[in-house]
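The numbers here are math on the coordinates, done by the rules we state, and not lab data. These figures come from a predicted structure and were not determined experimentally. Cβ atoms are built from the backbone, for glycine too; each structure is taken alone.
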Structure P
Amino acid sequence: MSFRHIRIEQEGSVATLTLARPPVNALGRELVEDLAAACDTLSAGAPVRALIVAAEGRNFCAGADLKERQGMSGEEVRRWVPFLNGAFQRIATLPFPTIAAIQGVAAGGGFELALACDFRVLEESGRVGLLEVTLGIIPGAGGTQRLPRLIGPARAKRWIFAAGLHSGPEALMDGAIDFLAPEGGAIERARAFASDIVQNAPLAIRQAKKAIDAGFDLPMEAALQGEIRAYEAIIPTEDRLEALVAFREKRPPVWKGR
């Protein structure tokens, strides 16, 4: 499938989705439609074990396309926000690990896109934040929900209410990002981390992600039952048996993803 404002490339079992809407990769309708459609492509194409979400240019994503937003009626905005929110949720629920590689600025919806990924790499000179209240709105693509789950309600309120851009060290200290990379090194660091991930059993990683995400907000008893169901899904797989044989033969396992 061809896209208007993104590219998808795959090297081995690691795919890279690149935003390509210069100069700041603003989240216009066509780009968001591409993102939603890309999730179908990634799920149905060659086996993917990890996805890197990257961007062209000096900045990862400046957020909403405000020029486009100015032309929307109130009713159009009412329909747009659930569409944007749903597109990011589709990224969040991809079955394999996802890593945002951020350079420059990721603001507003751009940072919400990064929050929809499992992990975030930020270059040391980069800045991230949720600026929506400066525009008279609130984060509407998951920011009010994913950021508190990531860094706690008090820190999330500080980020959202004060609406500032945070430096790499600040974001790392608060827990909003996972790795700092040198200037120009976000994608390389993301690839290195993806390489660590894909050495391990792909079906086990998928079930672990499913168990973590599904159980996070549940009472412990219900969450533990979900973990057991995820474990049970692994028991009949060839990969589980291969791991036991590899241990006996003192060699690395050869994962088949089945």
Structure Q
Amino acid sequence: MKTINLFNLHLSTGIYNEFIQHIVCSGQTNRSGYACLANVHMLVESKKNISFQHELDNANLLLPDGKPITWALRLLYGVKQERIAGMDFLPDLVKAAADKRVPVFFYGGSEELLDSARLFLEKKYPQLPLAGFYSPPFRPLSEAEELDVVERINNSGAHIVFVILGCPKQEMWMGHMKGFIKPYMVGLGGALPVMIGQQKRAPVWMQKTGFEWLFRLLQEPKRLFKRYAVTNSLFISMLLAKYVRLKIFRRAF
């Protein structure tokens, strides 16, 4: 897969369906690896946390999720990369796994969320092999618990593990587990509640114009206001500074 460096993150570029097939095929070969979907929050977070950036660099795929990420690629480098939106990617990847009878495992989220996900998947994708669901405790796991998780997943028969822990926890966990967990891991954060109908997604016009974040903010203003106010502002300032260095200073000299 080709990559391009955006603010020191090596973003994967390519065609949407090729990423789907890459993950399914990698899972079928039990080739330990993981995919992350990068948005503005993740990019800014990586600038403040070196350990987090290391795990993003170590990912097999770092896909451009947020619309502003694709705009930045086009503005700075002229790269026309389609958005790999997690809200679309999860159901499409699940469907591809179902079509090829690839067993999947869901790790993370509450027990209630996973129970609802199981019922949804059994009804919508009856041909999809469900290898397992596990809701870990909301605290750091002991070494013995981590070994139990590795054994549980590796012995489940799963080829793909969907990790539902939220950013940056899920990316840190996948990076830590690479080489230990055999199935291919995919971090999809809040995409699962949307897929199973527990949460609404922004209208299409907001998705296309890059205002999906605003829809989420209106749904959860107390939790998300500080995140978006800080990360969006920092991203815009980083983008403008990079644009000036690349486009204006080069022309001047």
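A value of 4.8 was derived for distance in nm of label points 7 Å out along Cα→Cβ at positions 79 and 231; which structure in P, Q was it taken from? Present the calculation step by step, with values, prior to reporting the outcome.
Values: P: 4.8; Q: 2.0.
For distance in nm of label points 7 Å out along Cα→Cβ at positions 79 and 231, the value 4.8 is produced by structure P.
Of structures P, Q, which gives 15 when relative contact order in percent (Cα under 8 Å, 6 or more apart) is computed from the coordinates? Walk me through the intermediate numbers first.
Details: P: 15; Q: 24.
So the calculation was done on P.
For Kirkwood radius over Cα pairs in Å, for residues 55-174 alone, which structure out of P, Q has the highest calculated value? Each step should come with its number before you reach the end.
Values: P: 14.6; Q: 16.2.
Checked P, Q; max of Kirkwood radius over Cα pairs in Å, for residues 55-174 alone sits with Q.
Given that Cα extents along the principal axes in Å, derived from a single structure, equals 60, 36, 36, which label among P, Q identifies that structure?
Q
Name the one structure among P, Q that distance in nm of label points 7 Å out along Cα→Cβ at positions 71 and 135 of 1.6 was derived from.
Comparing all candidates, it corresponds to P.
Where is mean count of other Cβ atoms within 10 Å over residues 39-46 largest, in which of P, Q?
Greatest value across P, Q: structure Q.
One of P, Q was used to calculate distance in nm of label points 7 Å out along Cα→Cβ at positions 63 and 239, giving 3.8; which?
Label of the originating structure: P.
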